[in-house]
Structure 1
Amino acid sequence: MSDRSTEPSHADELLQLGCTLARAAGVLLLQRFAAPGTGVQTKSTATDMVSDADRAAEALILEGIRAARPRDAILGEESGEAAGNSGFRWVVDPLDGTTNFLYGIGQWAVSIACEDATGPLIGVVYDPVRDELFAAARDGGATKNGNPIAVSAKTDLSSALIATGFSYRPAERAASAALLPAVLPAVRDIRRAGAAALDLAWVACGRLDGYYESPIEWWDIAAGVLLVREAGGRTAQDLVDGGGVGVVATAPEIFEPLRALVASARGL
């Protein structure tokens, strides 16, 4: 894998590429946002949708990665895994929040990360509707449209605004719903907006105090967890159900209380 002595120059190059491709995909998606969806199909369940917009955005991003860095591996939500031998892997969710997108709800984003053996090295989440580009490089801080961002200073879980999300699989949705009686009384309120990448970006910039979800796919959170860490927050990806990834991401002082609350409610 990569030599950490070369990491800063790699990170700069990778972050610039990620930002460029996220913005380009965002332009494509905005052009299709107001129009009727085409090529809509279902994946894991009848409610897990994919459209021509998802596919076109991913194709644009993958073409850009392969042109600039042909030796890198890629994990794309729609195209799956492509091997590489450079020690770097891109993790791409071309349209996080497809359901919102197809229903005309402006809460969706492009998520692009690049990781090495240590984990995410750069992360980009682009919100085309608000023209907000969240970006981070490991040990380099996090920004929104080029300006530094930080997580909230929340210290009391009982007054924290927490986001979550639900799986497309009925049994997993039921398990997530069963958490609410434990979590909701212990926090200020819960938001479920339907785009994990944006939830994490909003934790990173202090619009939300925390976020949890389990299970969830790695492409949904790879960029966002780095954003939160580089904005001064804490994250964990160790809440696992039946092999799925789970995540908790918060302002530092409420991390342990929320993590313990969610883990206890899940019997972990």
Structure 2
Amino acid sequence: MKIVRSGNFRDFDLPRPVAFVPTMGAFHDGHLDLMRQAKQDAATVVVSLFVNPTQFSPGEDLGRYPRNEAKDFELAESVGVDTMFAPTAETLYANQGTTVHPSSVGLRFEGERRPGHFAGVCTIVSKLFHLVSPDIAYFGLKDLQQCSVLHRMVIDLDFGLQLRFMPTTREVDGLAMSSRNAYLSHAQRETAPALFQELKRIGGLETHQAILNEIPMAKERLTRLGFELDYLDLIDVDRFDIVDNFAESTAIVAAAKLGNTRLIDNLLIRPPSNWDVVVQ
């Protein structure tokens, strides 16, 4: 596996198609599943490892975000990654004053609670797309609003690439894999799967009205377990707005703090018809 710290990949004459997996490191099986799928789909797999400071809001965990570059390189190589792009912030953001702002899809939910987050995501992903010049890029559906924001950005800004969205990789007990799970205490880790269990339970109801009726009770149950709910709502995935009926693209989304750890999750009921969602 080749490790690259700077440069434009157009100069490297990589075998096509090129698959790209942007990450912030601290790899777990969710990241590796993206890389494995990329390996199936393309002649060359490039993975970026960059903890992007511009997508962290003030007071968030930039300083303590998990980092283990050597282990990440080893894991990436074990699943067949060809090139690891691991630049520094000084390399990517030298004298930069331009940012890319998300569409209205990024205004609510995470966008409202984490000011500037999606502008940071859109800016770094745009830069990485230009530098790596991939044919396909891979993102996990755990960060559903990020997927929606980036899908809209790729359309609006005419990026000539395909986005593929992968199902959330979960622990045996259903907890969505996340680098931030390492922050959970033992007791909190035992409680954390209840978030997805509630999503599955209410998502299995047959009508939108039954789901809407059950959401307040799900919030109460989670609160009793110690979760501090930011939101738990039925939404239209294309608009990322609350709906009171099943839309053409529908999901239940949730975010909650357990202790000092913020967890996000979702249950995708109907993906947008123009999304490339990998079925496993």
Structure 3
Amino acid sequence: MSRARRFPREARSILTRTRGYLSGYTHTLQPYVGCEFSCVYCYVREMTVQRANPYRLPWSEWISPKTNAPALLRRAAERGTVTPARIFCSSTTDPYVPLERKLELTRACLEVFVETPPARLVLQTRSPLVERDIDLISEIPSCWVSVTVTTLDEAARRRFEPDSPSTARRLETLERLHAAGVRVQAAVSPLLPGDTRALAEALEPRVDRVVVDDCFSGDGAGGSRSRTALAQLAAFAAGEWAKPGRAEAELEMFRAVLGPDRVGFSRDGFDALACADGTP
């Protein structure tokens, strides 16, 4: 159960122009500010959204739903902003935080996208709640769902993702999305300690593609936003999994199992889905 305190707000805008890491996209969409998942490696802990939060609460102990997000998105659609946009949802929160089950802000935004499809929409989540919206997702031709799956080792998952669904449950979500005809990506981001071949083999029949990342390339700051996580990772896995280049070395295992065309790495791997022509 989430321990996050809730602070509803009305936002002034809902589509944010991208820069930096997600430069392949034109906009990000965040239906919530803050997050209810307490992943140790989350780079947002070291970003302004957390450092300047007015509630003076630790990351994952506060959540601020943008109550007018669907209305703002509808206005953006009416202005013609949505149709040419390549949208990543979300980069500093999860669109399927537990509170989404009650508020349905993400679902209401998807209803806008059904009426006015963007050039590309990527839903990035670690929550099986995304299954609820398969009906809407299936009606958005440009939509991909990217599900974070970092390891098959439950000890590692519990250590670094204590409030997240189990890996087995996320694999089930990928399978259900894939079976429903939804285009799906597994975001192995960051790659955590475990049996890489077994993880690749578990993902292969359930996804269209995989993107692998680590705390050095993936936090947008060369690892400086991930110093605490890297220290804990080094202690957990005797240092081997906290070294630069480890995830890149493991790429060959994923490519051997899934084929090179189905595996990307870090920023380029995520940006590949921004293409508006229907190809990764």
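All of the numbers you see were taken from the coordinates with simple rules; none came from a lab. Only a predicted model underlies this, so the values are computations on that prediction, with no experimental measurement involved. Cβ atoms are built from the backbone, for glycine too; each structure is taken alone.
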Item to check | Structure (1, 2, 3) behind the derived value 1.00 of FRET efficiency 1/(1 + (r/R0)^6) of positions 35 and 83 (r between Cβ atoms, R0 = 30 Å, to 0.05) | outcome: 2
Checklist outcome for this item: If you rank structures 1, 2, 3 by mean count of other Cβ atoms within 10 Å over residues 91-98, the highest one is 1
